[in-house]
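Following this line, the structures themselves.
Just so it is clear, none of the values below were taken in a lab; they were calculated from the coordinates. Please read all numbers here as calculations on a predicted model, not as lab measurements. Cβ atoms are built from the backbone, for glycine too; each structure is taken alone.
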Structure I
Amino acid sequence: MEDKENINFIFQLENKGQSNNYFLLFILSFVAFLGIAFYFVATNKTWELITNIVIAVAYFFVMGKIKPSFFELLVTEQQLQVNFYSVFTVARNYQSIEMNLDQLKDFKIERKFWGMRKELTLTVESRFGLADYPAVSLSTLKKANIARIEKVLSQILNNNHRA
């Protein structure tokens with residue numbers, strides 16, 4: 001897609017505020033676990049240190065499995081674009097999916113990891129048949145926004161089937 005300022009979007013959704021909050025939580029929790037660990041080392045509290053380490057590892061493991069991400073969905077009259085990156089990494093790896101609307105053949109939103117992680121998978125028409133893009137995390141989105149995404153993608157699919 002072109003520069004965002006020059007495009008007329010028929011749908012636009014992003015979770016920048018929520019993803020920034022998760023990133024801040026990531027940084028603050030890392031600093032807190034590290035500070036507590038230094039305190040326990042300084043005061044020779046071995047069992048408390050071990051407990052802190054176990055809790056920190058479990059916490060970061062769960063957050064890594066949930067995969068909180070920045071998510072942006074942009075839809076124009078002809079194209080769909082999904083931009084995303086993981087919030088729980090310091091080096092942000094920006095990724096994007098871009099396609100013509102008529103390429104979208106299906107989508108699914110699944111709950112994984114005991115319902116804590118929500119993922120969007122887009123199925124598109126390719127030269128070799130149907131193909132799924134890798135799943136994109138929707139874990140930081142609220143239910144209402146996920147419902148809006150489902151509605152928009154369903155409308156795109158319905159318009160594709162009529163054409």
Structure II
Amino acid sequence: MPLCILLFSTLIISLYGISSAQQIGEQAEMNRLEQQADDLAAQDDPDGAALAIGKAAMMATIIAEKQREAPVRSLFESVGKFFRGQEYTYRALAIFQLTGGQAPAPRGVCQFLEQAEKLITQAHVSLTQMTNLNPPADSRHQRYTAHLKHWEVILPEITFDLAC
């Protein structure tokens with residue numbers, strides 16, 4: 001009987017460790033994809049940036065679904081919306097490049113930017129309503145809030161530059 005209890009407790013501990021490691025791995029992959037999107041955007045590859053940040057949005061959604069705490073789930077859902085907004089922006093820029101890169105941008109490009117603005121606004125509202133997050137969620141919240149504020153400046157500038 002003691003041997004069964006020992007084996008059972010070892011199994012539970014190892015399964016918990018695997019589950020925790022998988023979540024950490026998923027968050028690391030999301031961060032890697034986000035960084036890859038930033039790098040590709042800096043290299044003037046909006047199509048590649050859109051693909052990478054789209055995958056990061058998918059990872060954020062997967063991570064959100066696995067969260068037990070509602071505030072942390074909400075945080076990752078907001079991050080997913082933010083990443084989707086970035087994806088639409090990069091897609092708009094890629095299409096703009098493909099269509100010659102001359103303002104005014106085609107209507108489809110402007111529609112992508114409008115959708116991006118809606119998603120980024122939704123993410124902003126969600127993130128500003130969050131309070132009392134525990135570490136490490138609190139540091140993620142602060143990081144994405146600051147990053148989102150940056151995008152709230154960039155997106156209107158892009159829209160203006162493309163004459164949408």
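Which of I, II yields 1.9 for distance in nm of label points 7 Å out along Cα→Cβ at positions 87 and 119, as computed?
Derived from I, not from the others.
Name the one structure among I, II that helix-only ellipticity at 222 nm (-39500 (n - 2.57) for each DSSP H run of 4 or more, over all residues; to 500) of -30500 was derived from.
Here the read-out was taken from II.
Output the label of whichever structure in I, II has the greatest value of distance in nm of label points 7 Å out along Cα→Cβ at positions 95 and 111.
I
Which structure, out of I, II, was FRET efficiency 1/(1 + (r/R0)^6) of positions 47 and 151 (r between Cβ atoms, R0 = 35 Å, to 0.05) derived from, given a value of 0.10?
Matching structure: I.
Where does the value 10.9 come from, among I, II, when mean projected area of the Cα convex hull in nm² is the thing being computed?
Derived from the structure labelled II.
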